[in-house]
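What follows is calculated from the coordinates using simple rules that are stated; it is not laboratory data. These numbers come from a predicted model, not from an experiment. Cβ atoms are built from the backbone, for glycine too; each structure is taken alone.
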Structure I
């Protein structure tokens, strides 16, 4: 996912902490350096001039509180149509899906909702598809 998102032109990548992820510190210890290496290799391969920022993991609520357009991708929520082309934060849920509370919080923060088609995708596949859709809308593909 890091490689594909970097190749597709994202400005930053934020690992998101949601209710349905299994967060164990030992799984993530020492990963930042590896993740940064993957991003740098993808930037070189794709000919980008800007290296995406690899941010620290953040809670959903803190990401929603940031300014700007946010698009939440969910297989079940009725889609709304975001204003494009503007920079946007794309929210890709965990493999278990968003909780009702997370969806309500996203609505409270003015997120727009989109679907990625008729199938449920793994999180890394969903991230690539979402990036490609938004990049194409913005004329970047």
Structure II
């Protein structure tokens, strides 16, 4: 399960960075799994509010993996995929959540995005991903 968690962390890190660079928010996190027998399952969860926060999306993805853990232990896993749905423009007005002013979500994410943009995506990474193959990179296309 730790290998799957590592893959999920890497995917979430890349996807949320792309989400923020496109100035989008998501409401739904979708996890796709393929088992050793090539059967597939999809699990999703809708967040209470639109978000581009890596921590919130990663926690949701980990919860979805945990729900599928009995099947993963029983049947093995050959593919892990993650997508974000119910996208909205980050500029659209959003009803703020209470309590106001607790902390500004996403400040760390935006700072890390700036470092990766200036020095390359390999300049800084999460500790769990050190020494691992970063996987496929998808070119950013204009909207």
Structure III
């Protein structure tokens, strides 16, 4: 789970910063060529991530599909190719990374509450409120 947290948090922010740097500065003059491609990729990513997450039972797979979904929202901000779109995408990325840090902290520390069993399925999260009300609320 720590490796999954690393890939979900650090790698995504670095890759998005790279995309902003490349497409915001280097390829800005030909934005009319790549904007429709980013819009189609963003809409496809949102659709695949949303519908794929609906049928998942395992936590890691659910996080993978929601991560695909969130990348689509980031691409929408980048596809606008203006300061407002990019700044809103960075604000979304900051909030998303903060929520990922909180969620992985919850998942990595939850096994102490549930008799040293790891959380694997989404249904395992139901019983957190029985052990600690504040922990279950978070």
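Kindly point out which one of I, II, III the value -11000 was derived from, the read-out being helix-only ellipticity at 222 nm (-39500 (n - 2.57) for each DSSP H run of 4 or more, over all residues; to 500). Answer for the origin of the read-out: I. A value of 3.0 was computed for distance in nm of label points 7 Å out along Cα→Cβ at positions 78 and 110; which of I, II, III is the source structure? The structure behind it is III. Among candidates I, II, III, the computation of Cα Rg over 2.2 N^0.38 Å that gave 1.10 used structure II.
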